[in-house]
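Novice: What follows is a group of structures, each given as structure tokens.
A short reminder: the numbers here are calculations on the coordinates, not readings from a lab. In this text the structure is predicted, and so the values were computed from the model without any measurement. Cβ atoms are built from the backbone, for glycine too; each structure is taken alone.
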Structure P
Amino acid sequence: MMLACYFLEKPIEFFENKISVIVIENQKLFRKAICEFIGQSEGKGGSFILSENFEPLEFSKKVAIIPDIFNIDFSSKKILAKINQEICENFSENEKFYKVRILLNEIGYDVISDSDFDLQFSEIEFFENIVKIFDFRINSDEMEFIDKVIEYMKFQRSVFGKEVFVFINLKSCLAEEEIESFYQWAFYNKFKVLLIESFQRDVPLKNENIVIIDRDLCEIY
């Protein structure tokens, strides 16, 4: 799999057991590139081209960008809707649903029949109505910092089919041993990871493929 970037002469290639890193030291280019990455991941137009075996892939379906690992949102409408959809597909034939549906509707009729007011209610017809009552969500409150990142990546790949994960300034937030541990996890689970950094922090780690765009927009490999 390759990612062609308009500001690079050569495309980024994702190899097994390698982490791709783009260091963009030019602030204007860094800002422009991040905005475009986010926009394309949301389905907007852009210049990045993701391909496999030289066949273009739909960027927004395959790429997840994590601009702020301090603000990973497991409760977005998109994620919650997908969780409910998966539950409905897997459990809608459960016989307990039918018993619960009948009981809840009976309670509804009991309430309106005993009320002094002319009430009405919406009968529960579908499994989705009951699922929403439970408010299912991923329990991330007790997760360690990096575990949230990992759980998010696993969910995005398993449920949404994301294959490439782009992080912004990840190395600013993690110690070297944490970065190395994260790399090993990504390698073991065959995740494709791209780091976009605003400057080169230390000596490159092993298993990193780095390209630097300096302040004068020159490429350094």
Structure Q
Amino acid sequence: MEITSAMVKELRERTQAGMMDCKKALVACDGDMDKAIDYLREKGLSAAAKKAGRVAAEGAVHSYIHMGGKIGVLVEVNCETDFVAKTETFLSLCRDVALQIAATNPICVTKEEVPADVLEHERSVLRAQALNEGKPEKIVDKMVEGRVEKYYKENVLMEQAFVKNPDITISTLVNEATLASGEKISIRRFVRYECGEGIEKKESNLAAEIAEMTKK
């Protein structure tokens, strides 16, 4: 894939990394912007990565109620100072993250938090699916890993596409807020409630009920 100057410029604006480092990251990631951001963070070359080791113990617990009280979210977002916690940039991020959780119902914040037994079960199901599709044994493992990555993108908050702008992930959204604020910002934890969740509901069959009533 051709790496354009516009792509390099966008990556630099998002990460504050050097121009050459940005171009190298894009080449290594075949032009994928989100992967290039992660590449720079892993190499410690982005401004967000340099802030990663700091302690972020301030912040806010933000609440969001959706659909007339049918869904509620509490999310803790951390930053380094109380000053940043009161800024519009930070508060806007809190609102967006809570909205994301309400809309997508993720199971955890990061990939590392996915329980090992859940991941193992998912791998076994995906492997069985691939084999049932008649895929050659030698490529099944590679297919499973690709599908696991899709599972992460659907179920892990930081890997999900942002509902208000699917071109970026929640990870990118947090990185951009980090750069804008000049402080480390992180999502620590969340809880999502949905009215009636976990309660076995009686299935009603109106046609059957009417038929039964006419017999009497």
Structure R
Amino acid sequence: MLKHIFWDWNGTLLDDAWLCVSVMNDLLEKYKMPYVSLETYKDLFGFPVKNYYSKIGFDFSKIPFEKLGVEYIDIYNKRVSESKLQKNAKLIVEKFNSLGIQQSILSAREQKQLEVDLESFGIKKYFTHISGLSNNYAAGKLENAKQLLKKIDTKPSQVLMIGDTTHDYEIAKKLGLKRIIVDIGHQSSERLKKLDVVVLDNLYSILHENKI
């Protein structure tokens, strides 16, 4: 029986892939580098995010990744309110809440800003735990996932991870969680469909996924 859901935030509940491309292009323009398209972004983006920066052409011997990370997040934070929740995001979170299934956020977003985001988008109250990172460099969230699993004191087989990236899948697989990936966020369909996992093209379908 399903007792707890670990939700990813960016790209899964928050529709912000387009914004991440726009913010990155602001950064690329500053350093006189070619823009990236949404398609290219989805083909290259992953964790740790440092590798993604390298793939699109940044040379860390010239511009330290830490500097780029701060500049990027400063722009993103100023514009995050331009984003919206994914279609049916609030509806499905409310539905699981009404069923008595506990829910938590497991995100590579910095902790304090993550809490601000969830409050401003009106869904913070639905989550038992909110787990973000202590910095803005998005290296990954495996260790946080392990700690969160200990906090909720629930068997891994009774926990469902819902995310939009291969990283979410890898975390769930490593920890023995149930897993569903939604093809609505930060990575391409081609990458996601190579995974041994249920891949859905919208959040509402989760309610009808018989593997839950």
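Novice: Out of P, Q, R, which one gives 22.1 for mean count of other Cβ atoms within 10 Å over residues 34-41 as computed from the coordinates?
Specialist: Q
Novice: For the read-out mean count of other Cβ atoms within 10 Å over residues 90-97, a value of 19.8 was computed from one structure; give its label from P, Q, R.
Specialist: Computing mean count of other Cβ atoms within 10 Å over residues 90-97 on every structure in P, Q, R gives 19.8 only for Q.
Novice: Another question, if that's okay. Looking at relative contact order in percent (Cα under 8 Å, 6 or more apart), point out which structure of P, Q, R has the largest value.
Specialist: Going through P, Q, R one by one, relative contact order in percent (Cα under 8 Å, 6 or more apart) is largest in P.
Novice: Upon calculation of Rg and Dmax of the Cα atoms in Å from the atomic coordinates, which of the structures P, Q, R produces 22.0, 83?
Specialist: Q
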